[in-house]
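Laboratory data are not the source of any read-out in this text; all were calculated from the coordinates shown. Just so it is clear, the model here is predicted, and its values are computed rather than measured. Cβ atoms are built from the backbone, for glycine too; each structure is taken alone.
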Structure 1
Amino acid sequence: MSSNPRQSTESRQTEIIATMIRLSAERCPADITTTDIAKAMSLTQGALFRHFASKEAIRLAVVEWIEVHLMLELLAARDRSPDALAALKAMFMAHVGFAKAYPGAPRLIFGELQQPAESPVKQRVQQIMQRYRQNLSQTLASAMEAKLIRADVDCPSAAALFLGAIQGLVIQAMLSGSTEQMEQQAVGVLNLYLAGLGAKP
């Protein structure tokens, strides 16, 4: 047993988050109960609630985990790219790769956005999406300044289309029940997107 109770709690919280994401790949996230999570981890609900006060607290922690890890991959992809156009390509494929590795993550995000009522979790998801669109708009603006794409591109609209294209790939993967073809399909979708921007070959 660890002599550091906090470390033990953080380790267990990470396991709970991973379980919620894994279960979300198999069923509708809104239908997952704390009983389901506890059962999947061979825990009692009492043990689960020692680490999170409520199901909403678990959902919020999951969304925050997705934000940290997805944005880390996206920004790393952008920062190692030689120019803004290469950054757009790298960010697109990094997001698709993340969705393939954690198929429950986009289902959780879409599920929260579809909730009719406002909640701290939904608000956090909306903040994440806004931050993502801002990063994309900045990258698109840099590509325009470098004359790598058309000068008349509406950056906010292009950022929304970027996210919509990835969402479409994720939905197709969900309908087919497999993410295996996502990356291959993503290349064609990305090429069409870049052609619409007038990207230089």
Structure 2
Amino acid sequence: MTLPETAPNDVTAGIDWARDDHAACIVNGRGRKVATTTVEHTASGLRELVGFLRRHGVDEVAIERPDGPVIDTLLAAGLSVVVISPNQVKNLRGRYGSAGNKDDRFDAYVLADTLRTDRTRLRPLIPDRDDTVALRRACRARKDLVKHRVAVANQLRAHLRNVFPGAIGLFRDIDSEISLTFLTRFDTQDRADWLTPQRLGG
């Protein structure tokens, strides 16, 4: 899949992705800025971003990462998305006389203008199939659950260190089934004192 020889409506856009907000820049066929904006990384912010791009006739967008909510939103809106890696953007800054510190608005311009000038070597993202999207969401959900489980296990360990230190280290994993069963039955030091080697062995 390749890009057309010239950008639709003679405009291209670049989006510099960040954790909390995203800077966007639109350039025309001569590389001049048409418009810029910054939107928050929220559902309403992403809707605002799509509206901004549509109002200026943008059909193609360059960005530094290939996945995530921003990409999903752009593809769902029917926009062509081209990924230009952060390392490439860093090298491309030198074209414009700035190879130093990162600046979100400037990088958005670099992305938009590179999409204008380097079209023959750039390829748009191909949207994932439904089963691939479902798999990615399942993997993301599992990663979140594992992160939450580790955090809760650390909280439990810290609490036991204060109120029931003898329970720490009895089992390999504090959140294993046998460890949780033990803590449910012997939830205080007094109840644990009832245990003897013989009772444990039985």
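Assuming 1, 7, 13, 14, 12, 9, 6, 5, 5, 6, 6, 6, 5, 3, 2, 1, 0, 0 is P(r) over Cα pairs in 5 Å bins from 0, in percent as calculated from a single structure, say which of 1, 2 it is. It was calculated from structure 2.
One of 1, 2 was used to calculate helix-only ellipticity at 222 nm (-39500 (n - 2.57) for each DSSP H run of 4 or more, over all residues; to 500), giving -14500; which? Source structure: 2. For which of the structures 1, 2 does the calculation of distance in nm of label points 7 Å out along Cα→Cβ at positions 45 and 181 return 4.2? Source structure: 1. Given that distance in nm of label points 7 Å out along Cα→Cβ at positions 21 and 173, derived from a single structure, equals 4.3, which label among 1, 2 identifies that structure? Matching structure: 2.
One of 1, 2 was used to compute distance in nm of label points 7 Å out along Cα→Cβ at positions 29 and 61, and the answer was 2.4. Which one was it? This value belongs to structure 2. For the set 1, 2, ranking by mean count of other Cβ atoms within 10 Å over residues 125-132 places 1 highest.
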